[in-house]
Structure P
Amino acid sequence: MPPTPFFHSITAGIRITVRPAFLTDQSRRELGHFVFGYAVRIENVSPIVVRLTHRHWRIHDSIGGGEDQEVQGEGVVGEQPSIPRGGVYEYQSYCVLKSPSGSMEGAYRFERPDGTAFAARIPRFGLDAGAEAGR
C-alpha cells in the first residue's frame with residue numbers, strides 16, 4: 001500500500017501540513033456520500049507565539065460541472081489555540097462530498113501578541129476515493 005500523501009505550505013513562520021484520507025467505512029457510494037478525513041499539523045517556526053482565531057475553507061466537489069462551497073468560522077474544532085514559538089497544534093476533521101473526488105484549500109487567521117493579524121495559507125489538497133470507492 002502506498003504511503004498517504006501529504007501537502008504543506010509555510011506562511012510567516014507557520015508551517016501547515018495536511019494528510020487527507022478517504023474513509024471507506026463511513027462512505028456510501030450508492031447514495032453519493034463520500035467521506036474524507038484530514039489530519040492537520042500546524043507548526044509555529046516563527047520567533048513569537050501566535051493564536052489561531054479563524055478558518056476559511058474552500059471545498060470543491062467534482063460532481064457534474066463541479067460544486068464549490070466555502071466554510072468560515074472561529075478557530076478549529078471548537079478551539080482557538082495559542083501556539084508557542086517552536087510549538088505544534090494538531091487536529092483531525094472531515095468533509096462529505098457527493099462525488100469520489102474533489103479538493104480543499106483555504107487559510108487560517110492568526111493573531112500576534114501585539115494584535116496584528118495575518119493569514120496563513122492552507123495548501124490545496126486533493127480528495128480522491130480512487131479504487132476504494134467501488135468496493
Structure Q
Amino acid sequence: MAVIKWHDSYNTGIAQFDNEHHKIVELIDSMFAAIRDKSGKEITEKACNDVVAYTGYHFANEEQAMQAVGYPDLAEHIAEHSRLKAEALRFQAMINTNFPEGTNEFYRFLRDWLVKHIQDCDKKYGPYLQDGGDK
C-alpha cells in the first residue's frame with residue numbers, strides 16, 4: 001500500500017517528469033516501509049540512498065529540459081533544487097553515520113517536499129515546456 005497517494009492534480013503535463021515523480025514516490029514509499037518495518041541499517045540506508053540518487057537524476061533532467069527551452073524561472077528552480085539537495089544530503093549523512101537517527105524526519109521531509117515542490121514549482125514549467133518555450 002502506497003503511503004503517498006498520487007493525485008492527478010500533481011501531474012505537470014510532461015510525461016517524462018510525471019513518470020519520474022511517480023518513481024520518486026515509489027522510492028519514498030520503499031524507504032518508509034524500511035523504516036516502519038525496522039528493516040535495519042543496511043536496507044534503510046540503501047532506500048535513503050536510492051531516493052537521494054534518483055532525485056538528483058530527476059533534477060538534472062528537469063534542469064536540462066528547462067534550459068533547452070529558455071525557461072524564464074530556471075535560475076529560481078535550480079536554486080530550489082540546490083536547497084532540496086543540500087537538505088537531503090544532510091539527512092542522508094545523518095542516517096549513514098547515526099542510524100536510525102533522522103530516518104523519520106527524512107521521510108516526513110521528503111513526503112512534504114515532494115507534494116509542495118511539484119505543486120508550487122514543477123507545475124509552472126509544464127505549460128511552458130509543452131509549448132516549447134519562447135523560440
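Compare distance in nm of label points 7 Å out along Cα→Cβ at positions 11 and 99 across structures P, Q and report the one with the greatest value.
With respect to distance in nm of label points 7 Å out along Cα→Cβ at positions 11 and 99, the highest-scoring structure among P, Q is Q.
Quick one: helix-only ellipticity at 222 nm (-39500 (n - 2.57) for each DSSP H run of 4 or more, over all residues; to 500) came out at 0 when computed from one of P, Q, so which one is it?
Considering all the candidates, the number was obtained from P.
So relative contact order in percent (Cα under 8 Å, 6 or more apart), computed for just one structure, reads 29; which one of P, Q is that?
Structure P accounts for this read-out.
No lab work stands behind these numbers, since they all come straight from the coordinates. Keep in mind it's a predicted model, so treat the numbers as computed, not measured. Cβ atoms are built from the backbone, for glycine too; each structure is taken alone.
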